[in-house]
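Structures incoming, each one as structure tokens.
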Structure P
Amino acid sequence: MNGPVVECVPNFSEGVDARRVEAIVAAMRMEGVHLLDWSMDADHNRSVVTIAGAPGAVVEAAVRAVGRAVDLIDLTRQQGQHPRIGAADVIPFVPVSGIKLDQCAMLARQAGLEIWQRFGVPVFFYEAAAARPDRANLDDVRQGQFEGLREAVRKDPSRRPDLGGPDLHPTAGACAVGARKFLVSYNIYFDSSDVAMVRAMAREVRAASGGLKGVKALGLLAQGRAQLALSITDVAATPVSQVHRKVSSLASHHKAAMTEAEVVGLIPEAACERESEWMRQLSGFDPQTKILERRLETPLPWPDEQ
């Protein structure tokens, strides 16, 4: 690709209905934007899409996808394991080449304004695009999820959106729009259905409770198995191998075994540790399709518009 390249990884609160997700993905199709990855998770009831391309085109593609999600997803009827505040829950912009993080923050601000003006969905800015220090952490923004936030914005002025509102959209909630570095979304499954166990592990691992720097963690039940869902936000400071070693130690303490693991979305070449145990344990990992730099060379075809 010539010129600056920015990645966007929108997360939508739909992981069951493939036709809806395909329609949302198809809405992003436009000149200068490449589809790199998309996946659905029925337990989380969530889909994750990765696009990349020219900054202005990627912003427009992401905004169009939000509009389609508003049409197709009703949060008052949606349930899943993953926390969410919106139909289009999070829209992060990530610098790939020829562009810096602060410029991606400006793209996030631009996208947020368009989302509010076109669709009436209030916006919270997070991470590098945060308008307030207490909103840099996405978990703080999403506290209470859609149902709790819907009530909080009516009672507590400090919880109101950065753009729009004060009320949330009645069915699409709000959208968290941000700018961040590359993130590795890494799920580990265990030979157990003990959710209390993986929640205890999550508390030990996550940065917010004194664990590993730049690590977020949730303990969930997925596919009938205990799952530790991890987001590693700074692989330079905390490589995935370090996270794996910590979780392996915790699993031994709980007398549980890690059965398999997966990466959701793409990972940058810099995060790959070729001979590491964590990469050997990955299920169905194909470097050609899961490493960002390689996927940029061979993008996916766009699904048909619904």
Structure Q
Amino acid sequence: MPEDAAVASPREILQLSASAVDELLDRLEQKVPVRAPYVALGPASSAVVFGDTHGDWLSTLEVVRQFEAAAPDALLIGLGDYIDRSPPDLPFGSVANALFLLGLASRCPDRVVLLQGNHETQRRIPGHPHVLPQEMARLWGTSPRRYERVMDLLGRGPFAASAGNGAYFAHAGFPRGTLPTPWTQAFQAPDDARLLELLWSEPEAGAARRGATEPWMEAELVRFLEQSSLRTFWRGHDPDLTGRSLYRGRVMTLQTTRVFRRYGGVILAVLPLDRPLARVEEADLRHLATERSAPPA
């Protein structure tokens, strides 16, 4: 077991015994920060932003390499969905990916922000697939408490965040309608309808129609951005929109998993945070090396 179990690599995590993984969870529970539902990010020169990884920890390792090569004050922002739908060549990918990212958040609490996606809120609004409990049972035996501890840790992430340059980050969507004053109160103690807007909704420009809530329109997005004085929206959730600038440069969707590489590749974005970002095209979109290596069928 590594000296600091909170920063174990994915491969090391999969070699842990049941007692050792319980020790790892003890450490994570002490160190992983508990975030508010909405987070105003502190000052930083840039952010490395990645989309859904869905257990593809090989791609996550590439993301972390980019983060480690960035400026010393750079942030790492995950847009949710770190679990479930693991690539076939990584059969225990969900648990390894989740615990590795949580370990990184524990080591760099001021620089790593892991937003929740719809897969991280399975206990409140169930969806399919959800393979994390089966993966954990196969590795370490059936233990509902151990599963609950992992989900509790993933639930410490916020539902949304924004930066001082006007960038808004959420897994899927935004609060609709007239916002309260201050507008950030729209994220506090969200009911199920609001949670569906934030973590399950899709834009009308996309092909997906999950039926959880009505697709949002460009006019609704513009209204939200105007009310909140934000400029651009960075999201995951919809593979078919990967890498596509939508609504006159206001929206970018990121997917960072080989599972969905056929849509738009395996990508992340590097955003400057020390200056206003008027359009998503002003950020640096990067295709990861794992994109050239599809998981076996």
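Just so it is clear, none of the values below were taken in a lab; they were calculated from the coordinates. Quantities reported herein were computed from a predicted structural model and do not represent experimental measurements. Cβ atoms are built from the backbone, for glycine too; each structure is taken alone.
When mean count of other Cβ atoms within 10 Å over residues 88-95 is calculated for each of structures P, Q, structure P gives the greatest result. Suppose you compute semi-axes √(5λ) of the Cα gyration tensor in Å, for residues 160-279 alone for every structure in P, Q: which one lands on 22, 18, 12? Label of the originating structure: Q. Quick check: 2.2 is what I get for distance in nm of label points 7 Å out along Cα→Cβ at positions 136 and 200, calculated from one of P, Q. Which structure matches? Only one of P, Q returns 2.2 for distance in nm of label points 7 Å out along Cα→Cβ at positions 136 and 200, namely Q.
Across the set P, Q, relative contact order in percent (Cα under 8 Å, 6 or more apart) reaches its highest value in structure Q.
Starting from the value 0.95: which structure in P, Q was FRET efficiency 1/(1 + (r/R0)^6) of positions 16 and 224 (r between Cβ atoms, R0 = 30 Å, to 0.05) calculated from? Answer for the origin of the read-out: P.
For mean count of other Cβ atoms within 10 Å over residues 176-183, the calculated result is 25.0, so let me know which of P, Q that is. Checking each candidate, the match is P.
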